[in-house]
Structure I
Amino acid sequence: MEPQNDASKSISADEIALYDRQIRLWGVKAQEKLRSANVLLITFKALANEVAKNLVLTGIGTLTIIDHEMVKEEDLGAQFLVREDQIGQNRAQAAAPFIREMNPRVQLEVDTDDVHTKQPDFFAQFDVTIATELDFATYTTINAACRIANRPFYAAGLHGFYGFIFADLISHDFVIERSKSNISSTTQETPTRSIINITTKKEKEKVIEMVTKRETYSPLILANTSPLPEEFTRIPRRRRQVTPLLTCLRALWEFQKMSGGMPTFSHQDLELFTKITRDRHQELKLDIATLDSEFLRTFLQNLGSEITPVAAFVGGKLAQDVINVLSAREQPIQNLLLFDGDKSVAPIYSLHPFFPPEVENVLPAVLPVGNPIPLDGDPIATGPTMVLPHANS
């Protein structure tokens, strides 16, 4: 899906001068697509700050930010678009003047409604919807509304050192350029990616192929219960490399569905979250050695917190993918990117309801008894101090 481009308003000479560097990178046509795009950004916290900055400086047409929450003292730690004297003001309204200063050419709309009050047709007016820092049920509800309207959807969030980006572009066509190969291309590159057209052009003495590819996506509600691709589960070495962050994120979303909030370090919450994590790990057919109690403890300690470098990385990757999608260039995220700031890795997993063959010799997913999560006493391990959210936050 591509944004509607108003051909009557071609890019001006002033804009060409302003965006010269990026036009050299992706061309005038791509810039024209960006300047006509209307993007919705939900929940204006640290991650959305970074996304907004990158999209606005790129020169998108319209950015709508929606957030009904007020600026709190804890917002000042990782967010750079609000000030201390704005505590108590609406978070979106407080940030708006600073966004406009970044690029006055971008039309900025501020919506202070609770996104939960929006009807499904609200999302049809946007070329891309980016939902950040929401619970799983809200993500899937907005995702469904975007699918009905045939609009791309992103879900993203931060948990301290960890972050994620999920993309549902429904069906997305994009073009890549490559040197012409003597080997003929296969029509179906992966279960979700196909080549639908190839044209050629000459650049000096080289023949360049313009390859149009199509990616097919799954909604979050299906991706969240889908297995890992066979390439990650067939070989034991690859299976061990799968980050336990995938298991923990799935467990978190399941916990939210069951309890309505974030897990705390209470005995009851730890017991439930540990059980859910074990079950999710088993469903993914992963080795138990990769589900270590120290990682579970660290993940829980990071819940609900924001760290500026993590926000910058995840926000930058998300904004870049949105730019690629709007300009119909480059391979987009397919479909879940996970970022582990502790290890500085950001693997991407293509999660779809395609079930690979059964994997043999996978150990049963049971909690390691040698290093369990303490259910009593002080659960806080050494390391950066973070405020743990309450279950009803």
Structure II
Amino acid sequence: MQILLVGAGLSGAVIARRLAEAGHDCHVIDQRDHIGGNCHTRRDGETGVMMHVYGPHIFHTDDQQVWDYVNRFAAFQPFRNRVKTTVGGKVYSLPINLLTINQFFGKAMRPDEAREFIDGLADHSITTPQSFEEQALRFVGADLYRAFFKGYTEKQWGCAPSELPAAILKRLPLRFDYDDNYFSHRFQGMPRDGYTPMIAAILDHPRITIDLSTPYSPDMAEQADHVFWSGPLDGYFDFQLGRLGYRTLDFERFTHDGDYQGCAVMNYGDREVPYTRITEHKHFSPWEQHERSVCYREYSRAAGPEDIPYYPIRLVREKALLQNYQRRAKATQGVTFVGRLGTYRYLDMDVTIREAMDTASLFESCLAKGDPMPAMLTPS
């Protein structure tokens, strides 16, 4: 069959590879001038540092098959994401762990003592947290909430934490040991040469053709037997029902002779600091040596029509609009919506790859049975 894949990021690449190996001809297009989507990496011309162009991407998963898959196309180096945060002129370790607790409160508690201490600070009157703020107050109490979550969250999301769902905070751990590894998955690492060469290797198949700097137009679908769309869900329908809300990022680049901050990611929790974090990219490749450093200050704001969408907002208005677009999508034949933008969800890379693998397998199964391929495979 002739398959059109709109978007040359992880979703499009993995689906294209699977279907090409099954004997289909896959045409991948992307409106940008590079492959890789927001995972795109490149060497900085001034410093030689490997840059995560659209912000840092750290690979972590418990999925053995996904880990084996990425290692088929790239050599991975061990990497642990050890985030720090500057609050009130002091540096602390994230996620909140025993060191953070002891340092913040000026104590030397053992794990059981710290657990009892934090439980005494938690607001037990909140039995079923509905908002980010309620979850944080129930989780760690007012002092830690104000120091580590409130200001950062207001900058990141552009609204009060009381307006955000509790689920945003539920995925962040609270540890009563000295483990400062941001993630807890079995497999964690970085592709030694960057994500773009890995995705190029996935797309390197004789049945896959790629056209970059190529926006989608509806007439392209007429030449294909099926379309996999990893662009914005609302964009497929030309925003006829309105635009789904996103946060976008602005990056302020600067260089430094030597080591600027001693870690890859430094958050800034104070509300009066306008940026959310500084990333120092040579620390994402600790197996390399660079005399100079390149850093980015990150500023979060509401995404406009011409901005790159990063984080789906998914508040009440967006959820209602999403349901309307999902109903329209499910009534559309010949196209399947995939990936972060196509399903309007925040997805880690391993989940994106797993869903792409499963989507390609389902497509083959539907073909074999003569069943139509669903347009939407994921819940809202």
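Suppose mean count of other Cβ atoms within 10 Å over residues 284-291 works out to 18.5; of I, II, which structure was it derived from? Derived from the structure labelled I. To which of I, II does the computed value 25 (relative contact order in percent (Cα under 8 Å, 6 or more apart)) belong? The correct label is II. Set I, II, criterion distance in nm of label points 7 Å out along Cα→Cβ at positions 196 and 348: the highest-scoring structure is II.
Between structures I, II, the calculation of distance in nm of label points 7 Å out along Cα→Cβ at positions 28 and 268 yields its largest number for I.
None of the figures in this text is laboratory data; all of them are computed from the coordinates on show. Worth saying up front: this structure is predicted, and the values here are computed from it rather than measured. Cβ atoms are built from the backbone, for glycine too; each structure is taken alone.
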